[in-house]
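Undergrad: The following blocks contain the structures, represented as structure tokens.
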Structure I
Amino acid sequence: MINRPLKEGFSGVGRHWAMSISSAIAVTITLVIISIFLLLTWNVNNFTQNIESSLDIYASVDYNSENQEASLKKEIEAIDGVESVTLSPKSAEFDAYLDSFTDEKTKEAFEPFRSDNPMHDAFYVKASDGSKIQSIADELSQMKSDGKGIYQVNYGGQSTISIVDAMAKIRQVGLILVVGLMLLAIFLIQNTIKLTITARATEIEIMRNVGASNRFIRSPFLIEGIIIGILGAILPIVATIWGYLVLYDRAGGILLSNMFHLVEPFPFVYYISGILLVMGIAVGFIGSWLSVTRYLRWKR
């Protein structure tokens with residue numbers, strides 16, 4: 001018949017493994033949610049970059065300044081936030097205007113105007129960042145008001161700025177949620193390790209009495225926390241790779257419209273998997289370290 005101390009030992013081991021498994025499951029659930037937000041945030045960032053790269057500020061040149069494009073271009077390039085400036089001659093503008101019609105008869109009706117082209121030379125200004133579009137457009141509008149050779153400025157108006165701002169807010173919310181979920185995982189692992197330490201308090205005291213250093217005592221708990229983090233990251237990594245590949249394949253790489261292209265699966269899913277693994281190890285290590293350090297200081 002098993003004596004009472006041995007029964008308690010088996011019971012303690014069982015509770016310890018149950019707590020570790022529960023903690024790993026909690027980490028798994030947390031990392032799955034983090035993975036979803038990482039995929040969403042990364043793709044939103046890609047969408048935003050695609051939108052911003054397609055947003056050019058249109059600034060047409062006044063007829064009286066058509067021979068001053070070189071100096072105008074330098075002045076526009078000097079505006080804060082301008083990445084590049086491209087000059088489109090009026091002939092190209094006229095061709096683009098004709099191409100906007102699908103009916104060939106309409107194109108033929110406008111063709112006689114080519115000899116006395118009514119279009120303006122135009123600058124297409126690209127901003128280095130979407131948040132700079134409004135300020136650049138304002139500077140160009142000021143040049144127009146000051147009579148510095150700008151005839152008209154167009155950048156899509158407030159709707160363009162609203163789209164860029166909305167994308168930026170989605171990225172910020174995603175980042176805040178990821179950080180919050182990481183803190184939650186650290187808290188869960190910390191509590192698990194704390195219960196484990198309490199269950200093994202006698203062993204820890206014996207080690208301290210025989211001269212074991214805090215580093216020696218702390219090491220197995222830190223390793224345990226890291227292992228919990230790694231085990232908790234395995235399922236989210238598999239789910240991330242498989243789930244994103246299925247989504248990309250079924251959506252054909254496009255979400256909602258041609259404007260929203262999903263990020264190519266490879267090496268994207270490897271990056272996300274690496275981040276999840278590092279997060280799992282980090283939360284396991286930090287949670288264990290905080291728990292053990294507090295216990296050792298309390299028992300000092």
Structure II
Amino acid sequence: MSEELTTEAVNPATVELDRMSSIEFVRAVNREDAQIAAAVAAEAGQIAQAIDVIAARMARGGRLVYVGAGTSGRLGVLDAAECPPTFNAEPDQVIALIAGGHDALLRPVEGAEDSSPQGAADLNAVHLTAADAVVGIAASGATPYVIGALEYANKLGAATIGFSCNRGSPVATIATIGISVLVGPEVLSGSTRMKAGTATKMVLNMLTTGAMVRLGKTYGNLMVDLQASNRKLLARSVRIVQQVTGLGATEAEQALAACDGNLKCAIVSVKLKLSPIDARTRLTQSAGRLREALGE
């Protein structure tokens with residue numbers, strides 16, 4: 001089957017790869033990478049549809065579950081791990097399963113991706129329900145582990161989204177929504193950690209960020225639900241309060257302190273001249289959506 005996969009094809013632009021100088025190599029890779037954004041843009045409608053489905057499930061208490069193997073699985077883990085600090089998401093709101101488990105994050109687990117039943121078993125282990133959304137990630141679109149997971153999710157009635165980099169792949173056709181980003185043959189034949197990996201990262205960024213925006217986790221393009229877990233994020237929190245309210249740095253710090261570091265509470269408290277308790281109440285009444293809480 002690999003002979004039919006674009007991701008396994010030989011790239012005619014790089015058949016002399018081992019004869020290239022370093023600068024020629026860099027330019028060749030850059031030329032290939034420059035095609036990725038257009039390939040992602042071609043699937044904009046499907047990606048947008050997936051965002052709306054994921055957001056709708058999350059709004060009703062459901063989870064987003066990534067499922068992948070190898071590079072695809074690791075990218076799912078990376079995206080899921082970024083959601084709590086970026087959007088103050090609950091740790092189990094976005095989770096990721098990788099074929100072979102935790103050990104596969106650091107080193108290959110031989111044959112793990114070839115087990116379709118294991119994909120289903122791993123979803124069962126995290127108690128998947130019809131309320132959840134599952135994104136199966138496979139550059140080839142034919143990974144048995146991912147296929148098994150999507151088939152299991154379909155049986156339960158969960159929303160299913162399949163991402164691949166080949167046209168008409170099983171992963172894309174089994175899922176309710178198929179996203180097929182056709183990046184073409186890799187610079188290094190079959191090395192889908194390159195163009196396919198970059199495309200995967202771009203799309204996963206869109207899915208979680210788009211869903212969180214739909215859920216009111218941002219104000220404009222400001223990260224108003226972040227967790228200030230280090231100095232950099234604390235400084236960002238202060239800057240955001242300053243930008244939205246017009247306060248000076250010291251006053252912004254004081255407003256944040258009064259609200260136990262909660263950005264949205266501090267902003268509502270300052271702009272509407274409310275106590276922190278009343279600001280929190282107003283946010284609760286608007287389901288945490290800052291623009292609504294501010295009456296905008």
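Values quoted throughout were computed directly from the atomic coordinates according to the rules given, and no laboratory measurement underlies them. Treat the numbers as computed from the prediction; the structure is a model and nothing was measured. Cβ atoms are built from the backbone, for glycine too; each structure is taken alone.
Undergrad: From I, II, which structure was relative contact order in percent (Cα under 8 Å, 6 or more apart) = 19 calculated on?
TA: II
Undergrad: When Rg and Dmax of the Cα atoms in Å, for residues 147-226 alone is calculated, the result is 15.5, 43; to which of the structures I, II does this value belong?
TA: Label of the source structure: II.
Undergrad: Taking mean projected area of the Cα convex hull in nm² as the quantity of interest, name the structure among I, II where it is greatest.
TA: Largest one: structure I.
Undergrad: For helix-only ellipticity at 222 nm (-39500 (n - 2.57) for each DSSP H run of 4 or more, over all residues; to 500), the calculated result is -25000, so let me know which of I, II that is.
TA: Of the structures listed, the value fits I.
Undergrad: Given a computed value of 5.1 for distance in nm of label points 7 Å out along Cα→Cβ at positions 187 and 251, which structure among I, II does it belong to?
TA: For distance in nm of label points 7 Å out along Cα→Cβ at positions 187 and 251, the value 5.1 is produced by structure II.
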